[in-house]
Structure 1
Amino acid sequence: MDMIGKIRRLHRRDKLSEREIARKTGLARNTVSKWLKGETPKVPKYVRGEQASKLTPFHD
């Protein structure tokens, strides 16, 4: 389950405050409030760039 969905569910369904959600999830209060306001259009995702390996020269 993605964290944004969990935060929104805790706030809307369980009626928890932003501070309580921050305590339960371990995230900063600023992050919780930003995600609840909807300022993040999509789920933040780390994308790793391609790395050359030791065997890259032999892939031909």
Structure 2
Amino acid sequence: MHPETLLALHRLRTAELRAEADAYRLAAACRRPSSLRARLGWTLVEVGLRLAATPKPAVAH
């Protein structure tokens, strides 16, 4: 598959995961605080999404 196609698919999936995480955060805010394990898990998901979305500098060869 062409690299630009893969990048476009990755960006689309990242946007979907961000939307899902936002929806979960909103739903979680409406109910009582969840367990520490669940909060830690979603925090790790959010950190992973931020790392995945961070543009990496081009490496010159």
If you rank structures 1, 2 by Rg/Rh (Cα atoms, Kirkwood Rh), the highest one is 1
Computing helix-only ellipticity at 222 nm (-39500 (n - 2.57) for each DSSP H run of 4 or more, over all residues; to 500) for each of 1, 2, the value -26500 comes from structure 2
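One of 1, 2 was used to compute distance in nm of label points 7 Å out along Cα→Cβ at positions 25 and 49, and the answer was 3.0. Which one was it?
Values: 1: 3.0; 2: 0.7.
Attributed to the structure labelled 1.
Only the coordinates and a few stated rules stand behind these numbers; no lab work does. Keep in mind it's a predicted model, so treat the numbers as computed, not measured. Cβ atoms are built from the backbone, for glycine too; each structure is taken alone.
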